[in-house]
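What follows is a set of structures for review.
Bear in mind these aren't lab numbers, they're just calculated from the coordinates by the rules spelled out. On a predicted model such as this, the values are computed, not experimentally measured, just so you know. Cβ atoms are built from the backbone, for glycine too; each structure is taken alone.
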Structure P
Amino acid sequence: MRANPIGFGYACISELTGRTTGHTCTLKFTTPDRLHQLIRQNLDELQAILEHNVANDWRLFRISSGIIPFASHPINKLKWWNEFARPLAQVGKYARTNQLRLSMHPGQFTVLNSPDARIRRASVAELAFAARFFDALRLNAEHKIIVHIDGVYGNKPSAMKRFERESNNLPAEIRRRLVIENDERSYTVADALAISDQCGLPVVFDYLHDRANPSGTIDDLMPRVFRTWRARDGKPKVHFSSQARAARPGKHAGWVDPLEFKATLRAWKQFGEFDVMLEAKRKDAALERALREIRRRKQ
């Protein structure tokens with residue numbers, strides 16, 4: 001049983017242990033042997049990070065989409081889901097046993113609403129890899145793949161319709177894991193909710209992006225966001241980070257303002273249970289400090 005009804009987590013790299021799930025190489029030097037070595041290393045690192053997180057009662061972790069290098073690229077011909085079936089199953093069992101919740105956030109080149117059909121096909125291939133990875137871990141639909149809606153391409157309504165069409169046409173094994181997120185420039189929380197109405201995907205509320213690109217009050221938006229999450233999706237997920245000083249709006253700071261974090265958590269709690277992914281640049285070091293400061297201020 002979780003010690004805290006809110007699950008806390010961070011993304012991809014453990015600064016406190018010096019471990020990462022994204023070891024890779026350049027395309028030029030990619031060979032089957034090198035891919036085997038990197039996959040083994042990344043899975044070992046993932047297991048070590050999860051053990052570190054459990055020791056700290058941090059129940060969320062975002063896995064680098066590079067955990068299987070070049071997974072959706074033709075150069076990687078490995079049937080990694082078969083060749084690494086045992087360690088994948090072991091990681092998945094550890095996650096289930098310890099009530100961990102894992103996710104992926106494919107990178108900037110995963111663009112479902114691109115006007116370019118080649119980019120859309122490559123994006124679907126990347127999402128298919130992420131879904132297959134979670135399936136290889138034998139994890140249920142609470143373990144998510146998070147995407148941005150991405151570009152407007154000079155015609156935002158048309159771009160939104162294209163995203164709705166493409167997401168609705170995805171295979172079921174991808175759709176059951178897919179979640180959409182607001183961003184700091186193009187698509188607000190209200191936009192994400194409008195798309196969710198058409199394609200039935202859950203919405204992640206990103207706090208910093210909403211500050212940079214607002215569309216309403218949390219009293220209006222948050223209940224609607226939480227309702228997009230069905231029982232099979234698990235608790236709603238939210239992202240939190242503080243604004244980096246003297247930087248463009250929406251840029252994550254290294255650390256978290258503990259007063260801002262505490263006040264935001266308190267405001268969100270009125271809408272129900274949720275899990276929080278901290279997106280600070282200092283990763284688990286920032287999470288550790290933020291939670292320590294919140295506990296200290298309660299005394």
Structure Q
Amino acid sequence: MDKKAASHHSIIQGAINGIACDNRSGAAEILRRGAEVFYLLASSEPGPDHLDYRSARQLVIKACVALVRAQPRIATLANLANRVADDAWNADDALSAAAESAANFIQEVDAAILSATDRAARLIKEGSVVLTHSRSSTVLAAFKKARAEGRSFRVIATESRPAFEGRRLAAALVELGINVVFVADAAAALELSRADFVLIGADAITPQYLVNKIGTRMIALAAREIGRPVYALSDNSKLINTDLFPNAEDDRHDAAELWADPPPGVAVVNRYFEPAPLDCFTKIIIEDGLLDVTEVRERAEGWRLNKDLGDALKV
């Protein structure tokens with residue numbers, strides 16, 4: 001590998017590493033960074049005159065695999081990689097096709113999120129009290145739209161340990177003129193009695209579970225216990241059949257985020273994500289409606305993985 005190629009490889013790998021280390025951004029924000037990897041690939045690597053089809057295709061699949069593994073619980077990245085792998089299959093210039101495919105995928109997801117956000121905003125009435133957990137950029141957009149339409153309401157926001165992204169959400173809501181009650185994660189069940197409903201985002205939706213920030217299951221179960229509706233705001237790009245990714249359960253992060261110097265004999269387990277059973281959710285809000293569990297499950301079961309990508313992931 002010459003110096004120029006090595007530099008290009010370093011830039012692309014740096015972008016992927018940045019995605020892998022991101023524990024603060026929402027899925028929609030991480031998706032955009034994932035698409036940038038394919039723009040970098042198309043602009044940095046030698047053009048079609050210097051790469052045969054097989055070599056270009058291998059570069060695309062390699063980037064797709066790296067993205068899936070960077071954040072295996074964020075389904076939009078897997079769906080981005082899946083779409084790119086499909087679209088680059090027969091293209092004369094696989095690198096350019098990959099970049100174009102990524103751009104088209106972003107446009108489709110943006111339109112879907114806008115529609116889903118509109119549907120979620122309609123649930124927020126004058127005087128509503130809504131509890132949310134973590135910081136979903138899509139949920140934030142729904143709050144923003146409801147406020148822009150003139151409705152006054154209150155949001156109960158959890159701190160969202162260990163990265164405390166709930167603080168960023170609370171600050172953003174206050175800037176929009178929305179009243180916020182900020183609580184510890186462990187206090188969420190107590191605060192539910194004051195909320196009209198729960199509205200959260202989603203990182204992935206499978207035939208059995210909705211995957212989201214750790215603490216989601218506790219909130220969803222507590223809400224079901226007292227009869228509070230729980231809505232998840234998503235879009236079709238979050239649907240996936242994760243049986244295809246058996247290694248994605250290994251979700252452990254820096255123990256020091258929870259306890260920097262535990263005494264000997266204390267094993268600190270720091271997880272970012274968890275699956276919450278679909279049955280805990282009243283509806284899943286996506287671009288084409290408010291879906292019940294059966295509809296969501298059927299859509300997720302219909303998800304298919306590109307063969308080349310699946311082989312490369314050793315599925």
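Source structure of the calculated read-out (Rg/Rh (Cα atoms, Kirkwood Rh), 1.00) within P, Q: Q.
0.95 is what came out when FRET efficiency 1/(1 + (r/R0)^6) of positions 31 and 95 (r between Cβ atoms, R0 = 35 Å, to 0.05) was calculated for one structure; which of P, Q is it? The structure behind it is Q.
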